[in-house]
Structure P
């Protein structure tokens, strides 16, 4: 046993290490459990849950791009009631914090989803996906409107005592303004970043490769953008940050932490090597031992500008 302390704090949540599984890349955890010991991880974030089941977008929904992938799944999910009835029993057997990602098309729906799910003891926190179309405002994304993000945070905070993490969109001019707004309205942390908007065309048919035309770009291609956004938030707002975007190995985790992340989420890598998150935990411990780092949390925002 080493004496390295890998634990980190996200608001009221204490994670045994900074490695979390990102929403939308591990389903509801059951497939992932075959490849990696979920009990070794810091946390699991479910795929987005909405009030009612959603079929999502028609295929093609995923396409590879240089150093990444585009997806337009359309928030396909079983809905909160089926989740509680059919998915939670499997997740109860693991000793790992479960964070539910919430998606909605109205503010009331965000609130109702959170209210229903907060009664389940297995769920320790909520990650609110504000990169959803606001149907009452012509389909514009909630996440691009400062007032909408602030209101969602305030309303959701009112119905749960559990930790609230707001997953911020990178498709804004100043992401720190959004981090500041959610902190002022009761959020415990932010996740940064959600996917960037991207598109790809077949040069022979001249048609989009994705049925939805545009999709969310993830993978190593977005890592420098994610690092810059984490740094921007870290320098301007005192709030825990969960870094997301193209993390492919333990060195990327360290880099995100230096830039200001308290924890990270592994996403696209899960499709390439679903056993990677567990390996990264071991590699982080080895790095700390080799470099005399007693607490991994000492790396958070340790950048020198």
Structure Q
């Protein structure tokens, strides 16, 4: 009976997402950093492109310049395993931002549930977020549940921070795609777009960086280590990779060494939009929404 419930829940998720189109999920500006709109001169009839109004940090102002339309993911759930909750880190700010796109959040704090409870929750979820602490709390059984979820094509966001706050982040990242973060770098800077002549900033023209020209890097942050499967997403102010993404074989994940962005200086450049964009990308709409029959391929 439990297996049947799992199958039906998974099928319902696919049908729910597949019933929508790109236009219903993503805003027209998807993949653009600086957003321009066409404006017609009422006197001459000339049409020209004008950059939209920016917020105080130089990012396009307004939710219509996020990756996803507000409410696009109504009815979908993100499971969060929140193992580090000190210093007032209550996840209320990210949760409020995610709600704008329709996501609900099911969260465990300080200690993981049993592997069986985790699997039951993930059977009803579209993605999984892990916020690591400084000691390893997950068992091999937990990791196996997360890997099965990931291998089925569901998005995974793995958050760590400065040494030693990446114990479980590295455990899970290694199991999923050989990922690892190390070190302790004091950041506390806003970075712009990564260009050929710069060593820091956001990777331009990615769906996750839609509507972003500037983003806050975090306070104390770890560095994502080079990996053949991971691609850089954010280079910190020292030129090290603070966030990277995985996209292969119909699967998506993000590995991030700066969970301080989720509760410290939240109102600095771009954090809310980045969190919303990341969640929207991890839904993996391109797979479940447009090609629901596609199955993950095995590496090698």
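Which one of P, Q has Cα Rg over 2.2 N^0.38 Å, as calculated from the coordinates, equal to 0.94?
It was calculated from structure P.
Can you spot which of P, Q the value 3.5 was calculated from, given it is distance in nm of label points 7 Å out along Cα→Cβ at positions 153 and 185?
The read-out comes from structure Q.
With mean count of other Cβ atoms within 10 Å over residues 41-48 derived from the coordinates and found to be 8.2, which of P, Q does the value describe?
Of the structures listed, the value fits Q.
Each value in this text was obtained by applying a stated rule to the coordinates, not by laboratory testing. Only a predicted model underlies this, so the values are computations on that prediction, with no experimental measurement involved. Cβ atoms are built from the backbone, for glycine too; each structure is taken alone.
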